[in-house]
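Multiple structures follow.
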Structure I
Amino acid sequence: MKKTLLILMLLCLQSIVAQKYITRSGITSFKASVATFEPIEAVHKSSSAIINSKGDVAALLLVKGFGFKVALMQEHFNENYMDSDSYPKATFKGMLKDFSLEKLKTNQKFSLEGTLSIKGKTKEIKTEAVVLKQQGKLIFKTSFLVTPQDFDIKIPGIVRKKIAKQIEILIDYELEKK
């Protein structure tokens, strides 16, 4: 009896563990451009994220991983604005409301609520996310707006007009079952 119970518990545990989807190559990008000036945008192609069967979402990225078209912009981003040596990571922890992996349909929209942490500051995020189950993978897409002030990012007066007041963050993750 004890042996059967142990085997049953291990099978249940394996089932729970198998209900996670993970990526280490998620794409996170942002746009902070003002129309009349040079585009300020960057892409990060190695964001890590996990979504479980209950809709819990967690993501992490190394700030220095953002790539810019202009090397000087990347240097200023890391050294002057993000202080990447002191604050190397950005994280998101949240929940997809009413999410059910078993009931997931094509291109289903969910409310996403959570906290974004950058430079030691945290901001509540409420947005919509699209989740799609395709060929055994989860496709997760969302976007939201933040301001530099949300994270105590100081913008010098000389470039203030060149940087958008609201920065759009775009998420495009393809997660595999683990």
Structure II
Amino acid sequence: MSQVAVARTPRHPDVDERIFTAALDIVRGKGPLAVSVESVAAASGVAKTTIYRRYENRESLLTAAIMSAATTVEFPSALSAKDSLRWVLRHARDTIENVVGRGTIAAVIMNEDPQFTELLLGMIRNSTRPLRVDLRERALAGEIKADLDIELAMSVVLGVVVAELIRGRATEDDWVEAVLALLWPAFEA
């Protein structure tokens, strides 16, 4: 029995980028339940048939779009403990405001799409791993409190950014400095 090679149309990265941009814009603004092949096709200008050729269903499309936005966090190593915390606050603020968005935060809090929530939480765990490692190393070195509850510290640092987003308050650099002034005594050795 001979196999026939099927020629596939080459994928164009600009089409995938349009699809991902549209899907991520929808997630940021309205949450994951608003993402469908139809909504992405309408927002991106890419035909539904083209999207279906690339992605089996909504879930695979959404997963690919989220994974396209996942980046490895380059955690700066030459900073003091206090400057590292400042960097984390700024990074969390920028990521939540500019990458994740209100629709995503609401969807995770409400757990309206458990598969999406688990995907996003996995990404958050991976992206915050360098900070956890840094905090543990600094605690062992005596730069911060040795008995600091690292997981609680992570929740507080990320939670303060989410809380301000929910409240609709600005998180400019003066806000970062005010949060740092409030939190630093809990970290300081």
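Computed from the coordinates by the stated procedures, all read-outs in this text should not be read as laboratory data. Keep in mind it's a predicted model, so treat the numbers as computed, not measured. Cβ atoms are built from the backbone, for glycine too; each structure is taken alone.
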* With mean count of other Cβ atoms within 10 Å over residues 98-105 computed per structure, which member of I, II shows the largest figure? -> II
* Consider the structures I, II: one of them gives -3500 for helix-only ellipticity at 222 nm (-39500 (n - 2.57) for each DSSP H run of 4 or more, over all residues; to 500) as calculated from the coordinates. Say which. => I
* Thinking only about FRET efficiency 1/(1 + (r/R0)^6) of positions 82 and 114 (r between Cβ atoms, R0 = 35 Å, to 0.05), which of I, II has the largest value? -> I
* Structure fact -> With log10 I(q)/I(0) by the Debye sum over Cα atoms at q = 0.12, 0.18 Å⁻¹ computed for every candidate in I, II, -0.62, -1.15 is reproduced by structure I
* Structure fact -> Computing FRET efficiency 1/(1 + (r/R0)^6) of positions 130 and 154 (r between Cβ atoms, R0 = 30 Å, to 0.05) for each of I, II, the value 0.30 comes from structure I
* **Comparison of I, II - label where FRET efficiency 1/(1 + (r/R0)^6) of positions 42 and 106 (r between Cβ atoms, R0 = 35 Å, to 0.05) is highest** => II
